[in-house]
Structure 1
Amino acid sequence: MTPAENPYIWLLIAAVPFCMAAVWTDLTRMKIRNWTVLGLVAAFLVAGTLVLPPATVASQIAQAAVVLCVTFVLTMLRGMGAGDAKFLAATALYVPLAGVPLYAVVLCATVIAGFVLHRGARAIPALRGVGWESWSRQDFPMGLCLGSSLVIFLALAATGT
């Protein structure tokens, strides 16, 4: 399938750098930087407006606004970090309503795998010497899972899976 036939190829290319930045900074500093979230939003606005119908772009923006409101409340209730909330709202731009069930499955799988791999890796003394902040904190770097899940979802969508 060529990029002209599938807009998700372009969305994947646009999102990957920001998703990987979120993974890296959350692992190393336990923070998802605002520039990463803003970059993910800007990448969607550029790529999305070029490859998606205007009605789809508008509905994705509305969906992201709803996700931002819900995650903002969860942040106030200390249910999730602010960086995670903002990044999840930016992620909502890339996931059409029809794709939410698949994204939910991918997110659940990455949370389980990410938690097991992160906690397992930080138990290895040689890896703890790397000095990542996430090795010494009780809370979990959800950016690892949020960034990975969007890349996996977009890759599945781009390949038609």
Structure 2
Amino acid sequence: MDRHEEVLIALRQIIRAIDLHSRKLNKNAGLTGPQLVLMRAIRGSGEITIRQLSNNTNMSQATATTILDRLEKRGLVVRKRSVLDKRKVHAHLTEAGLVLLDKAPMPLQDSFISQYQDLEDWEQSLLLSSVQRISTMMNAEHLDVAPLLEVGSITKQEKSNSELDE
């Protein structure tokens, strides 16, 4: 087998692993990866504004708002106006959201991050430069994406999930 074929197989395996994890998450918890990440960020921060949430998760405010709309519709999140500053709105998990979050599997990137951080600095740099080169070779370096291991675009996936709910 040629090396380029081995690289393509490895890329396909990565894509497949992400897809399988996404399906498992959706089947077991009824959540997408981005929904899980936002819910975990809300739980970790307690009281958090949409702007802070989007910054903490590296999602645009529009994307975070769209995801929160879906979660709120399902009764997993509520938004409340701040008592101190009426201009601010904070996201909070509901009791149902907390229960679901406790049952949900960890995001795939958590396992990756843990293993990546255990590598030596030189190996982290080598992997980073290799993956960045692959991104460039696939003309993907200009795409604006969040650091989530999730198949499909976040907003596309959220839209398709909402259509399934209806």
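Given -21000 as the derived value for helix-only ellipticity at 222 nm (-39500 (n - 2.57) for each DSSP H run of 4 or more, over all residues; to 500), which of the supplied structures 1, 2 does it correspond to?
On the way: 1: -25000; 2: -21000.
This figure was derived from 2.
Which structure, out of 1, 2, was distance in nm of label points 7 Å out along Cα→Cβ at positions 60 and 92 derived from, given a value of 1.5?
Values: 1: 1.5; 2: 3.0.
Label of the source structure: 1.
Where does the value 1.6 come from, among 1, 2, when distance in nm of label points 7 Å out along Cα→Cβ at positions 28 and 100 is the thing being computed? Don't jump to the answer; show the numbers that get you there.
Working: 1: 3.6; 2: 1.6.
Clearly, the read-out refers to 2.
Thinking only about relative contact order in percent (Cα under 8 Å, 6 or more apart), which of 1, 2 has the largest value?
1
If mean count of other Cβ atoms within 10 Å over residues 52-59 is calculated from each of 1, 2, which structure is the one that comes out at 18.8? Don't skip to the end; give the middle numbers.
Values: 1: 13.0; 2: 18.8.
Considering all the candidates, the number was obtained from 2.
If Cα extents along the principal axes in Å is calculated from each of 1, 2, which structure is the one that comes out at 61, 34, 29?
Values: 1: 50, 36, 27; 2: 61, 34, 29.
Answer by label: 2.
If mean count of other Cβ atoms within 10 Å over residues 20-27 computes to 21.0, which of 1, 2 did it come from?
On the way: 1: 21.0; 2: 15.2.
Here the read-out was taken from 1.
Read-outs: derived from the displayed coordinates by stated rules, not from any lab. What you are looking at is a predicted structure, and each value in this text was computed from that prediction instead of being measured. Cβ atoms are built from the backbone, for glycine too; each structure is taken alone.
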